[in-house]
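Pasting the structures here.
What follows draws every value from the coordinates through simple rules; no lab data is involved. Note that the coordinates shown come from a computational prediction; the quantities given were computed from them, not determined experimentally. Cβ atoms are built from the backbone, for glycine too; each structure is taken alone.
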Structure 1
Amino acid sequence: MKNLIVIGGITATATGLIIAVQSMCSNRAGELIGPINTGFWTNILGGGLAGLFILGIGLIKGFDSVKITPASFNLTLLAGALGIFIIMGVAYSISIAGLSAGLAAIILGQMAFGALADARGWGGLDPIPLDSRRIIGLVTMAVAVFLLFPKD
């Protein structure tokens, strides 16, 4: 179980690096076409690319390997819709706060929601209590975000 947790942590860190690069690209695109257009175009182009991947995998492995179930459709639709607003928010906020402070603030928001979701068991695992140790971790992260914001 510990090895699985370490692998999960390494994967999450690598994903964080990819999110940072995506955020930087969204910020730069937002400077050129605005954050709203960036949110729409990122998802349109990414969706087209995902469609090509689904088609390719379906042709190679069979379309049963890429099917979407009725139970997962609404969750996937909601996640995709939220993704549009995420890109818009990233493109806007990072242009004001800077990449490191903006990403740290985004991560703080994710951590705060994650702690709530863990405490309620919304993520599909047994609830993880929101104890003082976890609250101190969130407060420490909030202080780190504050310290990363530009001095202006």
Structure 2
Amino acid sequence: MPHIDIAGLSADVPQDWQVQGMLTLTLPSEDPNVKPNIILTKEFLPKETDLATYFGKIKESIQKRGIKDLKISDEKDIAISGVHGKIMVCSWDVSAMAELMKQRQPDVPTPNIKPGQIVKQVQVTLLKDKLAVNMTASFPAEKFEEYYKPFQQYLKSLKID
């Protein structure tokens, strides 16, 4: 019987259930307005697909968000826990994203974000047969290295059965 254990929350899962979903990890921050985070998703695809095609769709969806100053600064192949994947680093001005949100949802209040607040985001994708593991880590650009080092340690600790 599968078993899940997430930081003090655990349960046995019936054998015929699939365990998939999303988990948000929030890193400590001295700034109450900044919430560095990692969003991890685990899902089973309907059929196997190759990494280049799957990651290409993720990259395209990021580019199609309409963020005018999106910059991709790094993209390379990786392997974690013996599973092949891709990693990409991109950045943009958070105020551009806030403006985009305001245009798409004019009735929803947007956060008060000043131009020049740059976020750096790391997109990690791992594929093993039909299993897709995606991580999106978002950190303030001026403290990127401070947050990226523990994120790299986190990646090294991942185990994929």
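Looking across 1, 2, the calculation of mean count of other Cβ atoms within 10 Å over residues 125-132 that yields 17.9 traces back to 2. Among the shown structures 1, 2, from which was the value -7500 of helix-only ellipticity at 222 nm (-39500 (n - 2.57) for each DSSP H run of 4 or more, over all residues; to 500) calculated? That value comes from structure 2.
So Cα extents along the principal axes in Å, computed for just one structure, reads 51, 45, 27; which one of 1, 2 is that? Only structure 1 yields this read-out. When distance in nm of label points 7 Å out along Cα→Cβ at positions 21 and 37 is computed for each of 1, 2, the one that comes out at 1.6 is 2.
For the structures shown (1, 2), FRET efficiency 1/(1 + (r/R0)^6) of positions 69 and 93 (r between Cβ atoms, R0 = 35 Å, to 0.05) is largest in 2.
Work out which structure the value 14.3 belongs to, where Kirkwood radius over Cα pairs in Å, for residues 53-132 alone was derived from one of 1, 2. This figure was derived from 2.
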